[in-house]
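Just so it is clear, none of the values below were taken in a lab; they were calculated from the coordinates. All values derive from a computational prediction rather than experimental measurement.
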Structure 1
Amino acid sequence: MPIREILTHPDPRLRRTAAAVPRVDDDVRALLDDLVDTLRDIGGAGLAAMQIGDMRAAVIVDVGRRTHPEGKSTLLEMVNPVIVERAGHILWREGCLSVPGVSAEVERSARLVVEYLDRDGQIVRHSAEGLEAVAIQHELDHLDGVLYFDRLGVLEQKLTLQDYDRARAERAAQAGETESAP
């Protein structure tokens, strides 16, 4: 499957609300495959369809390579995911493929239960905690047009966005230098 381009802030498509998927079919499975291939190519803990410009409610999360001793995949492919239970609180430093170059501590639920359709259209109920719970919440926020920095206080959000703008300008300058180099 093709590696897809990741949309970056301030692309307005990142602020839209995802459309529910009426049924899981080959087209939806192809979208999930694109998400997996793109995530594995670029790295990260998860990816929402919104981040590649597809407005359907589909996300993938795979934190196993980061947390499992043998780097085993723990891939979750979720269509129409909904968090049905939450417990506890945790602060976690988050970054985002759509907001590259910056991160901030975000308060999330420490444990959760999510229900979703898998790639076969079957209903799955999955419990998660720690990094996996944080990644699920982060990716599900994308389906509502929410970016992690929206969950910060006003001052921290302003500082994070200033850092992002600075990092973005530096990347653009480096790309310009690279393109014009002999």
Structure 2
Amino acid sequence: MRLFIAIDVSKEAHDYVLELQKELTGAKLTLTKSFHLTLKFLGEVTPAQADEVKKRLEKVQFKPFTAKLDGTGVFPENGKPRVVWIGIEPHDIICELQKQIDEALHGLFTKEKDFQPHITLARVKEVHDKKFAENIKKLPVKSMSFEVKEFKLIESQLTSEGPIYKDAAIYSS
């Protein structure tokens, strides 16, 4: 099974991000249909590994917090853009939660390098406008907040019509 750990965005933020995707021009894109903040991608795991992950994630503790959409950009910042994203604040609280998850899974998975809290808006297939990345960074983002009271272990099944997500476990604050 293919697993990752994430925070879901509110329905209001989800709907807003769908609208924001319409502003993405100047490239051939694969638009994301479901939005979440990935804290850690685990990839393919066995059922026994999944059980161990579930058990270890129960030890992660955090207080509820308010997240906020914050700016847009591309990965990588220099070179050919491959991903269009929208940032999420508060950076320090989200990074601390991600660090706790990394520590809880120590020995099972490698630690994240250069974690950047974000929601993927689109994957870039081909750029038509040389100012594409520059224009993405200038997109105005509505200051929208949502409460974070849980994170999830999510199973992702890849299909020809895009991934199908199923909650494998939910961890509340």
Structure 3
Amino acid sequence: MNKLVAVIGMCGSGKSEAVKFFISRGYKKVYFGDVVMRELNKKGLEINETNERNVREELRKKHGMGVMAEMSLPFIDEYLETNNVVIESLYSWEEYKVMRNKYGSGFKLITIYTTKSLRYERLKKRKFRPLDNEESEMRDIHEIEKLDKGGPIAFTDYLITNDGTLEELNYKLSEIEKRL
């Protein structure tokens, strides 16, 4: 059976770099955020932060907090027929439950952990959507309180502390990949 993993963690922890690692190893990526993008295109709405947030909240209100996972299942199933799969942007406990109920113990969570101060420094320096400390803290609080992000992180199968170089992160990921 092909492998199915989700890379999770707080903003600025290094999740995107970890997803890139798995893609470089031949994994197909399923991005839960594509559910929102498809809905925006279907409705003919411009892609911007306000529309994305409105559609995301509308979908969750109408279908529940697990909607991104539920609407991604066909893509995951298709890719799993021939490839390993890495999921990006699994946030909520409900999304985790959808995945665990469908794929059982074959579905693994990899949490990328970084201290708050280091994450906030990284977020200030990133090229795409940089955040200052106040914005970073507000995002953390929102993700914990509104998205129930703590549940999947607490229930992780593998934990990587990412406080070093990209090469160190990739080495740690390769060690986990061997155990999957």
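When helix-only ellipticity at 222 nm (-39500 (n - 2.57) for each DSSP H run of 4 or more, over all residues; to 500) is calculated, the result is -11000; to which of the structures 1, 2, 3 does this value belong?
Going through each structure in turn, the value belongs to 1.
Rg and Dmax of the Cα atoms in Å was computed and gave 16.7, 57; which structure, 1, 2, 3, did it come from?
1
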